[in-house]
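A.B. asks: Scrolling down, you'll hit the structures one after another.
Read-outs throughout are calculated quantities, based only on the coordinates presented, and are distinct from any laboratory measurement. On a predicted model such as this, the values are computed, not experimentally measured, just so you know. Cβ atoms are built from the backbone, for glycine too; each structure is taken alone.
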Structure I
Amino acid sequence: MLFSPASNSKLYTVALGLDRLGPDYRIRTSLYSQTPPSRRGTLRGDLILYGRGDPTLNARLNGGDILKALEPLVFALTNAGVRRVSGDLVADASFIRGPEFGSGWSWDDAQYYYGAEISALTINDNILQVTAKPGRLGEPCQLTLSPPTDYLRFENRTRTVAAGERRALSFYRPLGDNLVYVTGSIPVDDPGLTEDLTVHDPAGLFGRWFRQALARHGVKVSGKIRSYNWLTRPASLPETAHLHEIAFVESPPLRDIAREIQKPSQNLYTDLLLAHLGEHFRTADTPSRTSSEDLGIRELNRFLGQIGIPRGEVLFEEGSGLSRNNLTTPNATVALLQYMHSHPAGAAYLEALPIAGVDGTLRRRMTDTPAAGNVRAKTGTLRWANSLSGHVTTAAGERLIFSLMLNRYYNTNPAVSTRADLDAIAVWLAGFAGRSDGAAPRQ
């Protein structure tokens with residue numbers, strides 16, 4: 001039967017990426033210009049920052065310093081001899097075509113980290129962290145952003161209330177805007193809270209931070225910052241084939257990106273990978289209006305047909321599973337896992353999965369059971385969808401592949417969660433002493 005797999009969808013996108021691109025594939029971010037720099041290090045004209053969907057430039061992987069994350073790109077430019085840019089800094093995110101949100105996403109997903117905008121120039125997971133702390137009694141709360149920037153602005157309509165009262169803060173950013181409305185109250189004795197906020201037009205934020213990183217290392221940009229996407233890129237700006245590539249940096253290998261996707265269940269990284277795959281297979285006769293996402297799904301369907309999954313058993317419209325319209329069968333998921341188990345990139349695929357009781361989305365699940373350190377599986381959670389699919393070694397030493405999916409399921413026992421029901425099955429499989437083929441168990 002067809003089920004909503006939620007983030008089990010990532011099993012399919014990552015498999016496609018490893019199969020089509022290979023575990024050592026890296027995503028390039030380029031610096032272009034219309035002319036080479038002069039002997040004195042001056043770049044006459046604009047410096048064009050061109051992204052292709054590398055998701056890994058963030059403060060989290062660089063000790064909290066977002067400018068440090070951009071240093072390889074800065075050093076690539078200075079190693080090419082550039083010391084000054086006389087024109088503008090152009091942040092060009094036009095490589096990925098289509099809306100900045102995945103098909104089938106709910107409109108309010110954009111408010112939360114898991115619904116961050118899809119952009120070929122992605123920076124810091126396209127989110128900022130806001131910390132709210134109480135001010136003086138009767139005054140608005142204090143708001144600070146990390147990493148620091150004025151790219152996101154606040155309309156602070158909060159009030160600091162008496163000690164002991166209940167905290168009630170709300171953050172709302174209208175679609176297509178970088179103004180956040182903060183409302184509610186916070187007690188004067190409250191320790192504060194930290195929330196993730198998504199940003200609109202991440203390419204513009206990328207350009208702003210890159211200019212700061214350049215300045216930190218003595219490279220001056222005389223002009224302003226401009227950002228473009230596939231719709232707003234001016235026809236007067238030459239295509240990359242007609243530009244001079246001054247320098248570039250590459251992402252970590254895809255095997256590492258696969259781990260960053262699967263372990264924490266990272267939606268943005270998954271949809272960026274699907275979009276990148278789509279553009280990788282775009283041909284000259286493909287209509288320009290066809291989105292990168294649609295091309296990625298087309299390639300996914302081709303891949304599934306090649307590995308023998310029947311047509312109609314996987315009906316996806318985006319890559320991460322945030323869409324409530326993605327559908328698949330547990331049979332198809334098992335077939336996919338079986339295929340990838342013997343795939344040349346099978347080790348990278350398996351190592352990217354969360355381990356029960358150890359890491360990722362399973363780090364607090366199935367602890368102190370036979371499944372801990374044993375089950376490697378991808379979780380999937382939406383409001384009415386729960387999935388768990390992966391690998392387990394039984395007590396008899398038999399290796400099994402399983403796929404568990406629950407849709408529209410309501411447990412009448414408030415003491416037992418839906419995911420606890422799934423975990424119980426995985427734990428039972430891990431402790432199973434019999435054999436699926438009926439043979440005697442190992443001694």
Structure II
Amino acid sequence: MNIYGLLIGIGIVIGIELITRINKKITYTDIILLLISALIGARLLFILHNIEEIKMGIINPFAIWDGGLAFYGGLIGILLCIFFISKHKRIKYYEISDTISLTLPLMQAIGRIGNFFNYELYGKPTNLPWGIFIPIEYRNLNHISYTHFHPVFLYESILNIINFVILIFLHKKTKSKGVITGAYLVNYAVIRLGMNMLRIDKEFIFGIETSNLLSIIFLFIGIIIIMKQTKNKTRLAKFFSRTVMILLIALTSVSIFIKTNLTLKHQLLLIIFTFILPILLVVLFKLFDITSDLTVSKKEERPKLFLTCLVFFLISLYISFRAGNTQLLQIYTALNLTFLLGTLITFYWKISFHMILATLSVSFLIFLWNIPQSYLLISLIPLIGWSRLQLRRHSIKQVIGGTLLAAICSVIVLTFINF
């Protein structure tokens with residue numbers, strides 16, 4: 001407990017030093033108020049998680065020295081305190097919250113290491129070489145026979161450092177107030193949702209798992225803040241339209257190969273016909289002036305390209321049939337059906353293939369992973385749709401049309417058709 005407290009103290013001291021250097025408007029009095037609010041909020045949420053234990057006298061609600069702080073409660077306390085400080089000092093809210101949000105991940109990263117010394121925040125049992133040994137008296141009763149567990153505290157510490165680096169980069173690049181606050185909330189919510197898949201110490205209030213619930217709430221709050229406060233909407237739209245799309249397709253591709261357990265031969269063939277040849281085809285069409293740009297923005301240029309890509313996808317469907325994997329067969333059936341209908345529609349109307357690919361990717365990820373957290377990926381679809389409208393690549397009808405086509409085809413094939 002002493003080492004844990006020491007590390008938390010070190011994290012706070014470093015954080016205070018950074019805060020006062022970055023923002024001269026924040027005084028030590030303000031920081032003390034923020035720390036008190038964080039402590040009260042963290043303890044109150046912990047109490048709500050352990051009402052029954054407190055009623056039975058197992059936990060003393062005031063014995064903070066015995067441990068028991070919930071981070072999200074502390075975060076809520078900080079955000080509320082910033083509101084009152086900003087009103088009292090007549091400073092814009094984001095002038096304070098951006099500075100606090102910038103330094104929080106580093107403090108969290110240092111503090112999380114302290115969980116190792118308390119044998120806290122470990123995850124599910126694992127045989128991985130970096131799994132940590134947990135003494136039997138500290139093990140979860142449902143996993144008492146296991147010895148080594150995922151070091152979730154270490155994972156979260158590393159991810160918080162990455163979050164800190166991202167926020168430092170944004171701090172140097174953007175002048176829009178509130179973007180740092182929004183980015184922190186989004187990044188940490190994603191980190192926490194990911195770690196919750198490995199954690200075994202779940203926290204409930206009236207039967208509701210609060211960590212996931214609060215992560216989802218803060219995720220959407222963060223997204224709203226970023227979209228509202230970003231001055232350069234075009235740059236944000238390009239991020240969702242390009243970077244997020246590429247990451248989404250890449251994640252889908254990796255997931256397909258991880259979850260379907262294919263032979264190396266089938267993996268290579270699918271990579272060639274699903275990714276390499278279609279991408280090469282797009283480039284060649286542009287080089288030979290068959291299409292005017294790589295995004296194939298003109299409707300009349302699309303049918304030739306899409307019909308040729310459809311041939312490659314049909315070959316991929318045949319490969320999945322030969323592989324004998326039912327999940328893979330369902331995925332490629334949904335892909336081919338959607339692409340075929342989308343291509344036929346393209347002869348008469350410019351439907352958004354951007355939205356088709358985004359919706360299919362999300363559908364495939366939900367289908368493959370089959371975990372509650374994967375449904376959060378649905379939130380990316382309207383964001384990518386907004387980016388297409390912001391960049392004036394499509395009309396609202398074209399965006400909705402592409403989304404609905406892919407959603408209907410994927411639901412029909414992935415839910416109702418079994419091979």
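A.B. asks: Thinking only about FRET efficiency 1/(1 + (r/R0)^6) of positions 78 and 198 (r between Cβ atoms, R0 = 30 Å, to 0.05), which of I, II has the largest value? Each step should come with its number before you reach the end.
C.D. replies: On the way: I: 0.40; II: 0.70.
Top value of FRET efficiency 1/(1 + (r/R0)^6) of positions 78 and 198 (r between Cβ atoms, R0 = 30 Å, to 0.05) goes to structure II.
A.B. asks: Still on this model: Of structures I, II, which gives 51 when percent of Cα pairs over 25 Å apart, for residues 6-165 alone is computed from the coordinates?
C.D. replies: Checking each candidate, the match is I.
A.B. asks: Can I ask one more? To test your reading of the models, identify which of I, II gives 1.7 for distance in nm of label points 7 Å out along Cα→Cβ at positions 46 and 86 when calculated.
C.D. replies: Clearly, the read-out refers to I.
A.B. asks: Comparing distance in nm of label points 7 Å out along Cα→Cβ at positions 102 and 278 across I, II, which is largest?
C.D. replies: Numbers: I: 1.2; II: 4.2.
Top value of distance in nm of label points 7 Å out along Cα→Cβ at positions 102 and 278, among I, II, belongs to structure II.
A.B. asks: Quick check on the output: -7500 is helix-only ellipticity at 222 nm (-39500 (n - 2.57) for each DSSP H run of 4 or more, over all residues; to 500), derived from one of I, II. Which one produced it?
C.D. replies: I
A.B. asks: If Cα extents along the principal axes in Å computes to 78, 63, 38, which of I, II did it come from?
C.D. replies: I
A.B. asks: Figure out for me which of the structures I, II the number 4.2 belongs to, where distance in nm of label points 7 Å out along Cα→Cβ at positions 230 and 326 was derived from the coordinates.
C.D. replies: II
A.B. asks: For structures I, II, which has the highest computed value of relative contact order in percent (Cα under 8 Å, 6 or more apart)? List each step's numbers first, then the result.
C.D. replies: Values: I: 21; II: 12.
By relative contact order in percent (Cα under 8 Å, 6 or more apart), the leading structure of I, II is I.
A.B. asks: Okay, moving on. Work out which structure the value 1.8 belongs to, where distance in nm of label points 7 Å out along Cα→Cβ at positions 70 and 142 was derived from one of I, II.
C.D. replies: Only one of I, II returns 1.8 for distance in nm of label points 7 Å out along Cα→Cβ at positions 70 and 142, namely II.
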